[in-house]
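Alright, structures below, take your time with them.
We did not get these values from a lab; they are worked out from the coordinates using the rules stated. Everything numeric here is computed off the predicted structure, so don't read it as measured data. Cβ atoms are built from the backbone, for glycine too; each structure is taken alone.
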Structure 1
Amino acid sequence: MSGSLFIVAAPSGAGKTSLVKALVKQDNNIKLSVSHTTRAARPGEVNGQDYWFVSQDEFAQMRDTGAFLESATVFDNSYGTSAETIEAQIKQGFDVILEIDWQGAQQVRKNHANCTSIFILPPSKATLEQRLRGRGQDDDDTIARRMRDAENEMSHYIEFDYLIVNDDFDIALAELSAVICARRHCLDVQKHILANLLLELLA
């Protein structure tokens, strides 16, 4: 039985990375897609675990040869998802989560009509800015740009299947897990898993 494809998107600072990492840690049947990126690694990030860090030339070659399921440029850096890796994991029966932006989500939907998309919102703009400043990685100009870009990102919420507000982390994580659980129990998934049982019950 093939797995399902999930998209999780959010403005920078909304907490999607922490939520997705916690979800993957508690659910052995979920794989987190590791994207390729041209941006520099942040402190503590590991190549091949957080991202595949590649040069602009390497990224361009992969994009031009059709290696990416989706790709986009965010904050002057490029990101892309390996199509081959995703398909292999899904065929093995794993659910796969893509942690991408709205541009990437649009591209994925064109190729995977049955993917489930989830958008994470902050509880307020003030909280979002506080979280961005709390990272201690950006100057005031960069924070201001990230806040402007966040408004644009959040304007695309209507394109997603589910909305979750990350105010209380544990509640948001439970809600995210509930969406995954609901997808696993929808008819088009369960009718294959329960094929033998349904034959017996309806005989």
Structure 2
Amino acid sequence: MNKGTLYIISAASGTGKTSLVAALLKQLEHISVSVSHTTREPRPGEVNATHYHFVAENDFARRQSNGEFLESAKVFGHYYGTSKIQLEKTLAQGVDVILEIDWQGAQQIKKILPEARSIFILPPSRQTLMARLNARGQDSPEVIADRTKEAFEEISHYKEFDYLVLNDEFEHALNDLISIVNSMRLRQTRQAVVLAELIDKLLGDCAS
């Protein structure tokens, strides 16, 4: 069985990453999203173990000290971490996994798993990004100011990623993501395993 591919997807807050990933999951089979642990409180509509594993800071610290996280970072005063065991288990089952993490987490993952493919999603303009950050209606002006600063810091690390996707037209951006995943699945090393029986028959016929 082929091992799944790990995809790191990063973007500035307000770029539309979450919506694109949700649409990608509906379009493709054998792909899932890693559910991170976080110490922040759930936002309206968020479900524990579906959007995040919401844990207390002491629980997070315990898991971190036990080496349970493949990567972890502090963002906007809260901690986030990716479960090492769950990620490795899913990949071993041949399922592709998406990690929605920031540039700091992406750097950590690439050092440990250099075979991971990284994708950065760009907003169509500075004005559009600012409008999206201000349109959420869930955050205070102080939080919005922090998110704006962090957004442009995030974008400044675009060169560290394997692929760049522009989220101007949603469907076009989604098709770009689908193309990236499909191209990885068509690699010779992966297809040779999937099509091993056919290849053996073809070569056997030629030999006879």
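Using Cα Rg over 2.2 N^0.38 Å, single out the structure from 1, 2 with the greatest value.
Greatest value across 1, 2: structure 2.
Quick check for you: by distance in nm of label points 7 Å out along Cα→Cβ at positions 5 and 21, which of 1, 2 is greatest?
Values: 1: 2.6; 2: 1.7.
Between 1, 2, the highest calculated value is found for 1.
If you rank structures 1, 2 by distance in nm of label points 7 Å out along Cα→Cβ at positions 69 and 165, which sits at the top with the largest value?
For this comparison of distance in nm of label points 7 Å out along Cα→Cβ at positions 69 and 165, the top structure is 1.
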